[in-house]
Structure P
């Protein structure tokens, strides 16, 4: 990871993971138009840097396979419903970005050709090389795997230099900062430290996959305007997980 004092971006290609909950703002469900527009603007600013951007969205604002509403359901069925929720979020973000004049492709792990392109790694890379934002939806296409794991997997597949985890907090803490105002922020950790301390950064499968492939992770606050650009420029914000 490069320092932030160079003239251009620190990264050429990145994978940005955004939770579905981030799109609902302070609402309890769905997509808040103002938040969607804000996220699209932040991505527009980042895209103008010339960085190739892949995006994976969660679906927790609509449906999550491990949510309370899914407890009585078959887990596989519920996870597929969660995948469809990520597709809905991806189409919404695609529309918001296209309204700002950005070329976007939504690619899905579950085939639905009337809605989006099927995810094919080489095609995704080609879209990125042509300057398009690529939104990769429907997780890995398999139940029991979270969108965090999908993000780590897609980041490796497309050759991203870093996995950016955009959240509602400004980094990784020893405990939940919402519940514990005295929680200490951890600015730099190794993958092993995250696993051993069971920190709630991403799920353990995602952390393990990133660690095995030495894929850096940066966790930062999406709600602060300009943060995506700051991360791309190599500024030391949020928390980093590296070797």
Structure Q
């Protein structure tokens, strides 16, 4: 199975190790992963700020980059949600580009979505003796409907104690440009989210969007809370490594 990695801006520039974990996990299940270097931003920041013409041009570039891919997999529900829900809207008046946008939508998946629903994998053979709590990001949960997939993957990790996050469906306050435009409100939201994370007694906070994890992790770090913050792909890979080292 041929898969193209849609790395996203945040992972590419700040958290490349997340992309590496995604690739290594997909390789374990027979996927040949490539990385189209022409990919750039999905256009979400411009779109959310009202610059639809600029977002449309950026979207054209992403569509071209993945035009010949069989599957496109991203470690971000937010960017995947942008493609799924807003690319058809951006090109509603351009039939040729609308067709290309819809073709991209059909083959683009968030990481856990692809692992569970396309590859049919829920148990990656991971072992991890950690207390973990999971934050479901707004875009993955609400735009893409990614609700059960991360939980299915986490529940199969041997030794892991999954602790329910209070008010888990509340936004963390990031929201991209929202955190800049509404800084005070954003800070209040992330403080509340960080407090809920701490109340679980978890050692690890896991999620599927690095925007949310960067925001919550920054607050936890500022408050000197020793809670590791990890993308789901990183957690799964760490568990796989522990499992393999235990068998040696």
Structure R
């Protein structure tokens, strides 16, 4: 099925409903929930997914797992999606959103799934295809592309400001001073609220934000300078430390 709302198809008596949708660049889906779990795959473009827990950037040819009932909004940047909506219990990747890698086999299964009949023959070829898709999905590896956000309103404001204008030179002492608390109290509060140290969070945020820009062909040098790195080499070292690959290698994997 293509360009159809899941709301019209949710009662379909099958464990999986697959829908392909093309979105105009910059289209934003306001916060909403689904009864079924959703695997949202971007065949092209970049998606930015936001929930109360944080933000996820989904590069091309990766996917995001959205559990049933989780409120989320999505910004589509030149995206053609393939979504599979999965009955609760058919497969479980956890109770929180996560970006996952998409194997070549899973990619082909997702592309093919939108072509099967809505009420496919569960005992036939299409049923076998869907079963294989669920098996392949269950073994997918998560990617560290989540930027956790704190609940504390003062700290949340600083984090959101950083996401709008990332600067690798911002220090925990500067943030502690703005909150009028000691550095020790700040470090304890930050880890309690995000699960990461400040330096880990800052590094993760820079990488995830950089992915969205790399995917639209922003030069590495431009990103490095905008984020406050002294050189493209320094940025690449940080990028490799988080994702295990240089930016150029990562880009080759999504072309």
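To test your reading of the models, identify which of P, Q, R gives 24, 13, 12 for semi-axes √(5λ) of the Cα gyration tensor in Å, for residues 22-117 alone when calculated.
Clearly, the read-out refers to Q.
For which of the structures P, Q, R does the calculation of Rg and Dmax of the Cα atoms in Å return 18.0, 59?
Here the read-out was taken from Q.
Of the structures P, Q, R, report the one carrying the highest value of distance in nm of label points 7 Å out along Cα→Cβ at positions 102 and 158.
Q
Quick check: 45, 28, 15 is what I get for Cα extents along the principal axes in Å, for residues 126-181 alone, calculated from one of P, Q, R. Which structure matches?
Of the structures listed, the value fits P.
We did not get these values from a lab; they are worked out from the coordinates using the rules stated. Because the structure is predicted, anything quoted here is derived from the model rather than measured. Cβ atoms are built from the backbone, for glycine too; each structure is taken alone.
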